[in-house]
Every structure is written in structure tokens, then in C-alpha cells.
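Novice: Several structures are given next for inspection.
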Structure I
Amino acid sequence: MAGKPVWDFDTVLQVTTTTPGLHPHYTLLCDDVRLEVGNRLSIMGMFQSVVTAQLPISLIKLAAITYWHGQGTGTAEVRVLSPDRSEVVLASNASPIDLAAGGSTHNLVFFVNVVLPYEGTYWVQIILDSEVVDEVPFAVVLHQHDSF
């Protein structure tokens with residue numbers, strides 16, 4: 001079955017090089033990130049959900065990696081909302097981003113001693129200059145072990 005792909009590299013490249021402003025391309029959630037020799041990132045424990053036997057669940061660390069492209073300056077933040085979106089569970093400090101035309105960068109945010117009190121889909125908001133520009137969901141799933 002032939003069809004147009006959801007996205008293609010030429011379109012991404014065109015947006016990266018011709019659209020003014022800063023743009024988040026993706027955000028990954030993981031347990032930890034290390035900067036290695038050669039400016040490479042090592043990502044440990046990437047996830048889209050957390051399965052637990054009890055609530056609240058405590059995480060030693062939660063990292064969010066956002067890849068930005070484009071050009072311009074701005075201030076980026078990351079915020080995590082509760083499943084019903086009524087509560088800000090986590091909020092980062094502001095990080096400046098300054099990219100020349102066609103530039104790109106990774107913005108790394110670390111949260112430590114994270115407590116997630118509810119089951120459901122949490123929302124990671126990517127904020128640029130106080131405006132939400134992207135959201136990424138991740139689920140906390142309560143799974144009771146069967147006992148014999």
C-alpha cells in the first residue's frame with residue numbers, strides 16, 4: 001500500500017532551515033543522560049510509561065531531552081502536569097537557547113527525587129518564552145501482582 005509518509009526528511013530539513021524561530025523537534029524521557037566524548041549523549045532507561053505496584057511512586061531521577069532547531073533566542077522550560085492537568089507536578093528552571101540560522105541543540109532537564117502520586121497519563125509540556133509549544137504524554141500504570 002503506497003502512501004505519503006507521516007513525515008519525510010526533506011520536509012523536516014526545509015522547516016529546520018527556512019522557518020524562522022525556535023522549534024522543538026522531539027522530547028525524550030529517560031532515567032539519566034550522560035555527555036560523552038565527542039559531544040555525544042548516552043541515554044539510559046528511555047521510557048513512555050512507568051509501571052508500578054503501588055502509588056505514589058518515587059523516581060530517583062527523571063530526565064527530559066528536547067532537541068531544538070531553527071534560529072533565534074528564547075527561554076525554554078519543562079513542566080509536568082498531573083493526569084487531570086490541574087496540578088503542576090514538576091517544573092524546571094528556565095534555560096536560555098540561542099541558535100544561529102540552521103542551528104540545533106539539545107536541552108537537558110533533570111528532576112531528582114520525583115514523586116508521582118496518581119495513576120494515569122501525565123503531560124510533559126515544552127515551553128518557549130512562557131508559551132506551550134509541545135506536549136509529550138507518559139503513563140503511570142498501577143499493576144497489582146497476582147498472588148497464589
Structure II
Amino acid sequence: MKRAALFVLASGCLLWCADPDAEHLPPGTGKAEVTAVCMECHGVNNIRRQRLSRDEWTSEVSDMVDRGAKANDDQIGAIVDYLALNFGTDSKLRVNTAPMVEFKAVLNLTAAEAGALVDYRTANGDYHELADLLKVPGVDGKKIEAKKELLEF
């Protein structure tokens with residue numbers, strides 16, 4: 001019995017430790033389901049790099065269930081709602097938690113530019129306004145200005 005409990009605890013820890021960025025997913029209804037179901041096979045960056053419509057997220061989640069993801073109808077609904085709200089076509093880019101892949105995908109930056117934004121944030125702390133992003137060396141400010149309506153500080 002103790003061995004089984006330790007195995008479950010260790011397995012849970014390994015899953016949690018496998019993608020520490022999952023803690024940076026936005027809070028809200030459905031986050032627990034996304035973390036439990038989607039993160040079993042995918043890292044958080046697979047989600048954060050995409051901006052899909054509700055129909056596209058529904059199709060994506062259905063495809064994952066067809067491939068073996070374990071989720072009931074209520075969980076599937078919660079997952080789709082969460083993904084459509086937080087990673088839909090008009091969803092905001094949370095600049096203070098966004099990984100490099102999300103900066104790259106949403107703002108159409110190069111890997112070097114996206115990396116510069118993350119490195120600058122790590123070294124200097126959170127961004128507070130658009131001007132903070134525009135002063136990062138090695139980043140084309142025109143790309144950021146073009147998508148400023150998608151930024152959330």
C-alpha cells in the first residue's frame with residue numbers, strides 16, 4: 001500500500017516537474033483540466049504558441065482525445081473554454097509570463113528577438129508598459145507596435 005502511494009506521489013511530482021512553465025498558465029476555470037489532461041503529453045509551449053478559434057480548439061482537443069487523451073465530456077468542455085478564452089485568436093499576450101515561443105508566434109518576432117525580450121525581463125523585472133518592451137536592445141520595435149493591442153502587462 002505504501003509502495004503504491006509513493007508511486008502515485010512520485011509520478012505526480014515527475015509530471016509537475018516535467019513542465020514548470022505550466023504554473024504560468026493564466027488562472028481560471030479549466031486550467032486544472034488543461035494541466036492534467038493536456039500536459040500529460042504536451043508541454044505548455046505547445047499551447048502558448050497557438051492562437052486558435054473556438055472551433056479550431058474544439059477540433060484540436062477532439063483530435064487529442066481520438067489519439068488517447070483521457071478526458072470526459074465535462075473536462076473536454078472546460079479545456080476548450082479555457083483554451084479559447086486564453087489562447088483564442090484575440091487573446092492577449094501576457095508579457096510578464098510569456099515564454100519565448102509565445103512572443104515569437106504572437107508578435108512575429110525572430111527567435112533572437114523573442115529571446116532578448118525574455119532575457120531582458122529576467123534581468124530587469126516585469127514590463128509595465130509598451131515603452132519597456134520598445135527599449136529592449138535587438139528587438140524591432142515596429143513589430144511590437146503593430147501588435148500592441150494584444151499586449152497585457
Structure III
Amino acid sequence: MSADTADLPPGTPEKGSRPEKAGKEIEAQIKRLRELWAETFNARDLDASLIFYADDAVVLPPNGIAVRGIAAIRELLKSIFETGYSQGRFEQSHIEYSGNMAVEVGVYTVQTHRAGTLHENQGRYMATWRRQHNGEFRITVNVWSSN
């Protein structure tokens with residue numbers, strides 16, 4: 001135990017230890033996955049957007065019913081893209097992780113096109129990610145709400 005960790009509870013990983021390094025790697029991976037997802041969202045690429053979801057994922061849209069599974073998420077995203085959502089910006093504010101699970105919390109801004117007028121929608125989101133058998137993380141639950 002170093003002087004830096006003398007006040008921490010027993011079992012707390014020391015700075016630079018393997019658990020801390022693994023945590024930083026998970027945070028970086030989730031951050032990069034969100035960036036890639038945002039690119040596919042902004043391109044309105046339905047098939048590429050679905051790659052980020054686990055087969056049993058649940059999406060809880062605001063003021064809507066929960067959708068479960070890739071087929072239902074496909075229909076939800078298709079309707080979102082057809083409604084004119086674009087130019088999404090997603091900023092993570094917090095990532096927690098334990099074992100094969102990670103929880104991401106952040107804020108978003110998207111543009112919507114309604115009746116020929118451009119509107120900005122701001123809000124917050126939360127996603128849980130689960131590490132798959134191949135080592136990749138996929139979204140298992142996604143929820144968002146407007147401010």
C-alpha cells in the first residue's frame with residue numbers, strides 16, 4: 001500500500017493497478033462505441049445502428065412503449081429516422097462498470113425536422129452495456145428523456 005492509498009479502505013485498488021487500468025479500458029471502449037453509434041445514427045444507417053444492440057436489448061423511448069429485441073428496435077429506429085432526427089450529439093457524463101456490465105449516463109442534443117421547421121431536442125440518456133461472449137460490449141437497455 002502506498003502513501004496515496006493509506007486512507008482508503010482495505011481492498012481498494014492502488015492507482016495504476018490492473019483493476020483501475022481495466023476500468024479505464026472499459027470507459028474508453030464504451031466512449032468509442034457511443035461515438036461510433038452516433039456516427040451511424042447521424043448517417044441514418046439503420047443496419048449499422050442495430051449492430052450496437054444485444055439481441056435481447058430493450059429500448060424505452062420517452063412517451064412510448066418499451067420495445068424488446070432487434071426486430072422491434074429496427075422498427076423504432078426506422079420511425080425515428082423517418083421522423084427526421086439528425087445531427088445527434090451525445091456527451092457522456094458518467095460510466096460505471098462491474099464485471100461484464102457497464103452503465104453509461106449522458107446528455108444529448110438532436111435536431112428534428114417537423115412541418116418544414118428545424119427543432120432542437122435536448123435531454124439525457126442512460127444505457128446499460130453487457131460484454132458479449134466475443135468480448136465486445138452491446139447495449140442491453142437504452143432509455144432517454146427530453147429536458
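Novice: Could you tell me which structure in I, II, III was used to calculate P(r) over Cα pairs in 5 Å bins from 0, in percent, for residues 50-113 alone as 4, 13, 20, 20, 16, 11, 8, 5, 2, 0?
Specialist: Source structure: I.
Novice: When distance in nm of label points 7 Å out along Cα→Cβ at positions 74 and 130 is calculated for each of the structures I, II, III, which structure yields the highest value?
Specialist: II
Novice: Have a look at I, II, III and say which one yields -2000 for helix-only ellipticity at 222 nm (-39500 (n - 2.57) for each DSSP H run of 4 or more, over all residues; to 500), as calculated.
Specialist: Clearly, the read-out refers to I.
Bear in mind these aren't lab numbers, they're just calculated from the coordinates by the rules spelled out. Every value quoted in this text rests on a predicted model; they were computed, and no experiment measured them. Cβ atoms are built from the backbone, for glycine too; each structure is taken alone.
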